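> Got some structures for you, see below.
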Structure P
Amino acid sequence: MTIMESKLEEAINEWHAGVNAGDLRRSAAAVGNPIVVLGPKGAGPITPDQFAGWVERSGIRLVARSWHPVSERLMVVEQDATWPDSRKPARVATLFRVAGTKVTAALRLPDLKSALDLAYICREMAASE
C-alpha cells in the first residue's frame, strides 16, 4: 500500500466511523466544505452541517466490503447499507474523492459496476484538464 492509498483509506475510514456511529460532529469534521453527494434523493454540493443532518435523518450504516483504488484521490468502496427499518442489508457502492484528510465527494450508486464506471470517467476527466 502506498502512502497515498493509506491517506485515502484513512479519510474514508473516518467518514465511515462518523456515519456509522451517528456522530454528527465527527461526520461533519470528516468532510470538506462543500462535500458533493449523490444518492437516490438527489445530488449536489452540501455543507458539512447539511451532511451531518443527512446522517441524523437517514440513520444509515455502511459496512465496507471491498475497496477499489482508482487514483490518488478516488476510491470506490462496495458496502452493505442498512437503515433503521431494514430487514437485511442492501449492497451499494460509493465513489469517494478525498482532498488532504477530508472526503470531498461521496457518490452512492446502486452497484459496484456503476460506481467504477463513474470513477473511471471522473479520473479521465481530471487527467485531461
Structure Q
Amino acid sequence: MACSGSAFSKATVRILGWLQLVKVSPAQPRRGGGYTVVLLTGYAIHPDPDTEIAAGEEPRPRLRVELLAKQARLFWNTAFTGYTLEQTPRLDSPAWIPVPGVEANGVTLDLAEAKGFFRLRR
C-alpha cells in the first residue's frame, strides 16, 4: 500500500491531494481486455487551491482573515462543515468561547472585537 502526493493544474491554480494505491498481485484480467495492476483505495483533495495536504490525512480548513476599513472578516471554505470558530484573549491560560454571529463559515467583526486568538474546532 502506498500514498502518493499529487498536484493537478486547473487554469493557473494548483489543486493538491493524495492517492492511495494497492498493487494487485497477480494482475486481474478486465472485461474488454487489459489487466488491473493497481486499485485506488483512498484519496483526498484539498478544496482550497495551492493548500498543502499531508498524504494519508484528510484536508483541514484554513482560517482566513480579510481586513476591511475598521472591520475584520474571518472565514473558511464552505466545503468544510461541522467546525466552530472560537476566540480567546490569551494563550497562556486559554478560555475558548464560540464567536457569535458566524453564518456560512464566516463572520465580520469590528477590529475592537477581533483582538485575541482564534481557532476552528470540530
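> Out of P, Q, which structure matches 24 when relative contact order in percent (Cα under 8 Å, 6 or more apart) is calculated? Walk me through the numbers before you get to the answer.
Details: P: 24; Q: 19.
Of the structures listed, the value fits P.
> Given a value of 1.1 for distance in nm of label points 7 Å out along Cα→Cβ at positions 46 and 62, point me to the structure among P, Q it was derived from.
On the way: P: 1.1; Q: 0.5.
The correct label is P.
> If you rank structures P, Q by mean count of other Cβ atoms within 10 Å over residues 30-37, which sits at the top with the largest value? Walk me through the numbers on the way to the answer.
Numbers: P: 20.0; Q: 8.4.
Answer by largest value of mean count of other Cβ atoms within 10 Å over residues 30-37: P.
> Here's a follow-up. With distance in nm of label points 7 Å out along Cα→Cβ at positions 22 and 70 derived from the coordinates and found to be 6.1, which of P, Q does the value describe?
Details: P: 3.1; Q: 6.1.
Label of the originating structure: Q.
> With mean projected area of the Cα convex hull in nm², for residues 54-109 alone coming out at 5.4, pick the structure among P, Q it was computed from. The partial results should precede the final answer.
Working: P: 4.2; Q: 5.4.
This value belongs to structure Q.
> If distance in nm of label points 7 Å out along Cα→Cβ at positions 14 and 94 is calculated from each of P, Q, which structure is the one that comes out at 1.5?
Working: P: 1.5; Q: 2.9.
The structure behind it is P.
> So semi-axes √(5λ) of the Cα gyration tensor in Å, computed for just one structure, reads 42, 16, 11; which one of P, Q is that?
Attributed to the structure labelled Q.
> With helix-only ellipticity at 222 nm (-39500 (n - 2.57) for each DSSP H run of 4 or more, over all residues; to 500) derived from the coordinates and found to be -13000, which of P, Q does the value describe? Each step should come with its number before you reach the end.
Numbers: P: -13000; Q: 0.
Answer for the origin of the read-out: P.
All of the numbers you see were taken from the coordinates with simple rules; none came from a lab. Keep in mind the model is a prediction, meaning the values are calculated, not measured. Cβ atoms are built from the backbone, for glycine too; each structure is taken alone.
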